[in-house]
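Got some structures for you, see below.
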Structure I
Amino acid sequence: MLLSIWFCFLFILTLDVPLYAQIPSPPQSTNEKYLAQYSPYEMTFDASKYSVRDKTLLKKLVEASEYLDTVYWLQTSTYGKNLRDSLARLQGDEQTAKLRTLLERNGGPFELLNEYVPFIGDRKYYAGEEFYPRGMTEQQFDAYVKGLSEADRTAFMSPYTVIREDGRGGYKAVPFHDEYKPYIEKIAKLVEECAYLADNESFANYLRLKAQALRSDQYFQSDVSWIDMQGSKFDIVFGPYETYADGIKGIKAKYEASIEVVDQEESKKLEIYTSYLQDMEENLPIPPEYKSEVKGLTAKFVIVRDIIRKGEAAVGYQAVATNLPNDPEVHAKKGTKKTFWKNMFTARFNTIIKPVSLRLIDPQQQRYLSDEGFFQVVLMHEICHAVGPRTVKVGPNKGMAANASIGPSYSPLEEEKADIAGLHSLALLLDKGVIDKKRENEFYISYLGSLFRSIRFGLNEAHGKAAAIELNYLTKQGAVIFNHEKKTWSIDFSKIRDGVKALASELLILEGNGDGKKVQEFFDRWTYMTPELQSSLDAVKDIAIDVLPHYSIQWE
């Protein structure tokens with residue numbers, strides 16, 4: 001049966017995409033193993049209670065997100081998109097459906113949790129994906145950009161351009177809104193239509209500005225209006241944001257969409273943290289010249305449930321929270337907005353973190369494990385994306401955006417910094433009485449459990465690399481202990497604060513220096529798999545690595 005399906009698949013590819021006619025059939029057992037990494041989780045949302053106007057608005061946002069999803073695939077893998085579309089025309093077979101699920105979860109034919117090995121097709125993974133001419137290296141990019149005018153250098157380094165051959169032996173930077181114009185125009189038009197339907201003026205204003213930004217790649221005003229939104233029952237994360245996937249320079253942003261329903265009451269409870277941002281910054285264990293001024297900036301907190309994810313939000317690592325936008329100018333002049341997806345948070349804790357932690361954490365400390373503790377750790381992580389150096393503070397690249405100066409290593413460094421600066425700042429808030437100090441052990445154990453979850457994504461993924469470095473560093477400090485007899489891990493509560501402080505200092509100074517070579521040297525020193533950690537990962541290999549959400553909306 002499977003063989004006949006693949007003959008049919010190859011026939012379709014021959015008709016539609018001749019270049020891909022010789023697609024090797026993937027080993028079924030291998031793909032079953034890959035699928036077992038994910039735990040299916042139903043995310044059904046009842047929209048029937050909403051008015052016709054609200055339902056129309058949500059449906060238009062869903063339609064816009066589908067176009068955005070297409071743009072994401074064009075940024076990521078046109079080869080994978082053609083494979084996915086061909087599979088979509090083969091209806092009714094379970095193995096075909098599973099293969100399509102793998103393609104959609106990975107955003108292409110390369111297994112994200114297994115060092116980008118191809119699970120279908122004969123293409124090799126290229127870290128530049130569709131952002132750069134295939135094969136261009138970071139060194140080639142840098143050498144070419146060095147000879148450009150200042151304006152052209154800015155365009156080449158923009159998060160919102162792709163690099164293309166110019167037909168004259170050189171290269172050009174093409175803005176997203178030109179490269180993907182047919183889809184961008186459809187998206188912007190739908191977003192504008194939603195602005196007319198919105199009954200909350202701040203949301204409507206944001207949607208109007210977002211439509212303009214999509215057409216121009218000028219996002220500052222729309223980002224500011226997004227942070228300033230008040231009282232809307234709906235929200236969206238919508239546009240090009242994260243740069244994790246750019247393996248050449250770490251600067252090009254991927255499109256993502258999350259359509260959300262806001263929990264106003266729970267969101268208001270988090271507003272107290274805003275008043276402590278400057279205290280957290282001043283408490284960072286770094287010299288004064290590395291610190292930033294965050295006083296007066298906005299730190300908006302919003303708890304939501306999302307009803308659909310598309311683009312980068314639907315691929316790979318399923319985030320439970322985010323701190324956006326990433327634009328250093330917005331950070332410096334306005335602040336950020338921290339979104340927490342309540343439904344994904346619940347799914348991750350119950351499906352992944354809790355069962356893994358119950359196997360790997362010392363039974364005497366398991367009583368401290370809780371979803372509330374995990375939420376507090378995630379909350380502090382997102383808050384602390386906003387503290388510390390966002391631009392280079394010292395050295396020859398002073399003033400440059402940290403991610404542009406450091407390169408692809410910036411993403412795991414920033415994730416690690418947010419984790420550790422978050423724990424360091426958590427201690428400050430515990431001491432100030434903002435958070436109940438009696439729960440301190442609960443937070444550290446929940447953090448430890450979350451590390452194992454992230455490491456299972458692999459040491460090449462930003463969050464997995466960050467978690468492995470943290471575990472290795474804190475173990476060397478004696479703050480984390482492995483019991484060889486019990487094969488379990490625990491926290492030494494008397495040493496954890498000092499270990500966190502020491503690591504926070506190193507990470508923050510690396511960001512402030514903006515030296516990609518020094519960052520890589522730090523990674524080379526601390527990114528490794530110990531026998532103890534490997535044995536622990538082997539002990540939980542039957543547990544899924546991440547949630548595989550299936551979103552559906554009940555309209556009537």
Structure II
Amino acid sequence: MKFLKKINKNLFYIFLFVFTILGIFLSLKVGITHDEPFDLSVWEGNKNKIFNYIFKKNLDVSILDGGGKFYGSGFHYISSIFEPFFKQIYLISSYGAEAKNLVSKHATVFIFFIVSSIFLRKILLVLSKNKSFSNLGTIFYLSYPYLLGHSFFNVKDVPFLSVWLICTYYIIKISNKFFDRNIILKKHILILGSLIGYLLSIRISGVLIGIQLLIFLLIFLESTKTSFFNFIRNFYKQVFLLFATSLFIFILLQPSYWTNPLLIFDSIKFMSQHLQTVCTITLGECMKAQNLPASYLPIWFFFKLPTLILISLFLYPLTEKKINQNRKNSNVIFSIALTIFLIISLLIIFEVNLYDEIRQVMFLIPLIFIISLYFLFIYSNKFFKILVPLFTIYFIFQNIFIYPYNYIWVNNFSHISKVNGVFELDYWGVSSKKIADYLNNKAIDLNACVISNRNNGLKPFMSTDQCFLAFDNLHKKLARPFYVGLMERGTRKGTPNKCELIHVETEKINFSREELTLAKLYKCS
């Protein structure tokens with residue numbers, strides 16, 4: 001009996017352990033996406049620059065010329081610790097060195113996602129003091145197909161999201177301590193400062209967390225009837241320590257800034273107006289990154305967030321009185337809500353270049369989950385305990401059916417709008433491994449070259465020493481037969497001249513009959 005009670009008490013942690021093992025396994029089976037080779041090369045450049053500086057070597061750092069130096073490599077400091085272990089896993093033992101280097105990092109991405117869920121649970125627990133609510137809300141978050149899909153490979157946005165969420169937890173912790181006892185502990189400031197510095201080293205857009213810090217500060221100052229001047233006078237040491245620690249950790253992890261820390265301003269400018277010429281299909285319109293309409297982000301949030309989350313946001317007027325009964329909680333909820341609203345508004349007002357749906361603002365999704373789940377819980381704990389498990393079960397079935405394309409998931413409003421030609425689909429190129437597997441199984445002629453727009457996603461998984469040609473060769477006179485693979489945005493290109501369609505990579509979502517086209521393979525005889 002005691003044993004059963006112990007299992008019941010630790011059921012969430014047992015689930016988390018099993019989920020972590022399963023997730024790592026699945027992440028190692030996902031192919032190499034389009035950003036990963038470049039991101040790894042930037043890390044190699046930064047690593048070489050550190051070795052050149054410390055050991056007086058002359059290793060290649062050319063990738064850091066121009067805009068390359070502004071790309072953060074913070075994730076790789078952590079992933080490098082785990083890689084030697086993950087490279088030994090049988091699933092990837094047959095891969096070449098390059099493929100092992102890239103795919104082994106997927107497991108670390110998934111670990112970041114798990115860590116984010118732990119801190120999401122901590123925040124829900126701080127707000128509710130209810131373990132059942134916190135556990136169910138966290139499991140719902142972990143099963144959400146869109147984020148789960150990204151957690152299998154996204155070396156930039158998932159770590160950024162995770163660290164932002166940890167920062168949010170410590171901001172809440174510091175704010176509540178100030179509210180209760182009018183103190184700010186230096187150890188919490190050091191932790192938060194280090195986390196912010198690390199956040200900046202992943203993406204320079206981490207500077208946006210300054211908005212969240214300022215909002216929390218102003219709301220808690222107003223709540224405690226403390227003037228801004230008095231706060232600075234009493235806590236100027238903590239403010240300086242936070243700023244100094246953040247800057248020190250950031251520069252420490254970014255060797256390109258060692259000789260000129262003022263490059264941070266160039267980095268912010270460069271990344272906010274990132275030169276990206278692609279367009280993202282959004283509700284049927286190909287919206288260009290450098291000329292986005294104000295509707296771009298609202299549309300994507302509307303179709304990517306679970307319907308339960310969207311509906312629960314509208315429960316605020318019905319829960320306002322209950323929420324305001326706990327001043328600390330209302331401060332936290334209002335601060336998070338205002339952070340979300342202001343960041344989205346500023347990105348729209350300043351016409352920041354965005355693309356690939358909401359990947360650059362993915363870090364806002366856990367914040368939206370927190371306030372929405374809390375509204376539902378405050379409105380009715382009974383409804384929460386019915387609806388959240390139902391949606392979680394639905395997500396689990398979806399995840400099984402659409403793996404490894406979980407991240408292309410859109411909510412059930414897609415039944416009205418349809419998906420093919422309406423929303424961007426496999427823009428990361430996860431399908432490249434599927435196309436490579438198809439070619440391997442067909443044992444194609446070694447003399448038949450492959451032309452694709454994702455050769456770096458195909459080559460690592462080919463079991464034969466295949467001939468590959470750059471995509472621009474498609475318009476040249478070539479000896480036949482050859483194969484043409486169209487992936488990512490390439491699926492929208494026309495049929496190659498005198499070529500036969502031999503394979504279409506498709507998937508269905510939300511139990512719809514609509515087959516989504518993710519990749520095409522042609523044989524040109």
Structure III
Amino acid sequence: MKQFFTLLAAVLFTATTLAQGNLTVTSGGSLTVSATNYLTAAGNFSNNGGTVTLNSTADNFSSLIVQGTATGDIVYNRFVNVYDDLNGGGWDFVGAPTGMTIADFITANGSNIQVLGDDYAFAQYDNATGQYTRYATASQTGSFTPAQGYALAMSPEDLPPPPSGGVPGTTVAFTGAMETTSQSINIVNNHDGAGGRRWNLVSNPFPSYISGNTAAGVTNFIDANSTVIDNERLAVYGWNGSDYDIYNQLSGGFSIAPGQGFWVAAASTSDAALDFTAAMRTSIGTGDFVSGPQLLTYNLGLKLYNGEIERAATNFYFRDGLTLGLDPGYDAAAYNQSTKLSSRLAQGSQETAFAINAMDIDDLQNTRVPLEIRQNAGQAFSISIADMELPQDISVYLEDTLNGTLTSLKDGDFELTAQSDLSGIDRFFIVFKDNSVLSSGDNLGINTLNVYKANTENFVTIAGITPSLGKLDVTLYSMLGQTVLEKALNQTTTTQRVSTEGLASGLYVVQIRSGNQIFNKKIIIK
């Protein structure tokens with residue numbers, strides 16, 4: 001027999017699962033789930049004139065999961081950041097964890113929302129124009145769209161100061177019916193249109209967390225939507241108040257909070273359904289985005305500073321099974337493609353600026369990764385290690401090919417004053433190197449060359465060529481030791497190609513000589 005829970009009076013729920021139960025709140029009854037707790041009902045939910053309230057703080061969000069049907073309203077008090085008067089910041093991205101009209105939302109919460117001229121600091125985003133449309137204070141129409149994200153900022157006036165180290169903000173009340181079935185919203189890539197963007201502002205439509213990636217759950221947001229999100233940006237881009245934090249398959253088991261807004265990049269120029277399935281729901285999580293345990297992963301984070309002001313950051317990760325090319329769901333392009341610091345993939349297309357560059361653990365031993373630095377002429381800047389978890393015997397160098405310098409970032413910052421406007425990927429490189437293979441004087445020699453061949457290409461690419469390497473000769477051998485091709489490289493061209501057109505399928509060895517230095521790399525021709 002199923003259990004039935006009927007609430008006639010006020011009840012505060014802690015972490016609870018009603019394994020076989022229906023949940024009914026009668027007229028005059030009251031159910032409250034505190035910010036640090038959750039409630040899961042395997043049966044049906046019914047609110048027959050009582051009050052059901054879910055609370056949240058900057059760090060904790062309550063959760064309600066109903067496996068059956070749900071009737072009647074709930075109230076979700078959702079935390080939102082305070083507007084920053086001095087800097088025009090403090091915006092938050094949220095969605096509605098319940099059904100509700102915009103007018104009712106303003107009636108309930110308008111006194112706490114920041115006002116900007118004739119509008120509220122409350123807006124929809126149109127990626128066809130790349131513009132926000134704010135709701136006017138005079139009148140509002142329409143209802144919240146499930147799974148759509150909205151920009152919102154609260155007024156700082158009359159709010160108590162946050163706890164020490166806390167985030168300033170308050171809650172807004174979403175009142176309405178809760179979603180218990182799968183929801184979807186169309187996303188589209190309007191990047192090629194006039195002023196359009198590939199970015200879509202979406203949100204978790206449930207009053208519960210959802211699993212973000214494979215480590216968080218068998219059914220999760222990234223895996224379920226891998227075909228409709230751009231494969232260079234297969235991630236969740238979450239706004240932290242000043243920049244975008246990127247969450248993907250490298251982020252441990254992360255979850256997305258109830259009513260949390262975030263950005264995804266659409267793959268198609270036609271509408272495609274982004275899915276939030278009921279099976280993604282989970283009660284596990286704290287805060288807006290949550291990182292959990294992960295597989296053995298090494299990482300390096302770099303930041304660029306102008307004086308004492310941090311301007312940009314980029315990150316490198318190393319985990320078994322990844323490649324130097326694009327690994328969708330692991331590599332993640334920068335949200336802002338004109339960011340002041342980014343990297344390119346060590347192999348394959350180098351058109352896209354990446355904020356997360358993921359490679360195999362073996363690539364720590366000898367890999368040279370293009371680094372893009374964007375600075376104006378006369379601007380002094382420095383690049384330093386922000387976060388690092390690398391094996392002790394791995395060195396990290398920033399190579400400046402124009403000045404011929406190799407700076408060990410483990411020993412100190414790279415500092416430079418730009419003599420001309422800086423951009424592009426031919427001058428600066430990050431070099432990861434096993435100390436055991438270093439040459440005298442930290443001269444990395446031809447071991448820093450990147451040699452690779454993509455399956456779809458009929459040529460071998462050799463990148464990282466500089467005049468300091470001396471005369472370079474390339475020989476291509478079959479596995480029987482026969483010479484099938486010889487070529488001398490141009491010392492002044494950074495990246496060059498060696499044609500494999502007409503060669504039989506099989507395994508070959510590319511050998512590069514410079515004086516008494518020899519570099520060998522196996523390739524497969526298909």
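Nothing in this text is a laboratory measurement; each read-out follows from the coordinates by a stated rule. No experiment lies behind these values; they were computed from the predicted model shown. Cβ atoms are built from the backbone, for glycine too; each structure is taken alone.
Among I, II, III, considering only volume of the Cα convex hull per residue in Å³, for residues 73-232 alone, which has the greatest calculated value?
Going through I, II, III one by one, volume of the Cα convex hull per residue in Å³, for residues 73-232 alone is largest in I.
If Cα Rg over 2.2 N^0.38 Å is computed to be 0.95, which of I, II, III is the source?
The read-out comes from structure I.
Thinking of I, II, III, which structure, once helix-only ellipticity at 222 nm (-39500 (n - 2.57) for each DSSP H run of 4 or more, over all residues; to 500) is computed, gives back -500?
III
If mean count of other Cβ atoms within 10 Å over residues 417-424 is calculated from each of I, II, III, which structure is the one that comes out at 12.4?
III
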